[in-house]
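Each reported figure results from applying straightforward, stated rules to the coordinates on display, with no laboratory input. Just so we're clear, the structure is a prediction, and the values are computed from it rather than from any experiment. Cβ atoms are built from the backbone, for glycine too; each structure is taken alone.
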Structure I
């Protein structure tokens, strides 16, 4: 893997999501959690994804809590 991008839960508890990207911009998504809390955080649930879904090779869900798989 070339890089790890933290797509959520950086600086907050909810919205856990990580994108592991290779040299061809393809990657593995780990979790896609729902943002919870104040309206400002919940609004993040409606934003676009930070990667191109065409480049998604696999997805790993660590466990079935909304902050890891609710989005």
Structure II
């Protein structure tokens, strides 16, 4: 299983992950419903209803599950 397959599985299982993008040295939120994985182009598209951010799979350095402090 590739790293991207593991990333997809985490997004599907948990609804959201936070990822670090290599060149921007920035963190992005990859959410179920707003993220689209384009395996043919090896690009992830993040949409927010106004703009689309396209990130190459090779630019995703790492990711983690956000901590949910609400335990209602």
Checklist outcome for this item: The value -1500 for helix-only ellipticity at 222 nm (-39500 (n - 2.57) for each DSSP H run of 4 or more, over all residues; to 500), derived from one of I, II, belongs to structure I
Checklist entry - When you work out distance in nm of label points 7 Å out along Cα→Cβ at positions 3 and 43 for each of the structures I, II, which one comes out largest? => result I
Checklist entry - Which structure, out of I, II, was mean count of other Cβ atoms within 10 Å over residues 27-34 derived from, given a value of 20.0? => result I
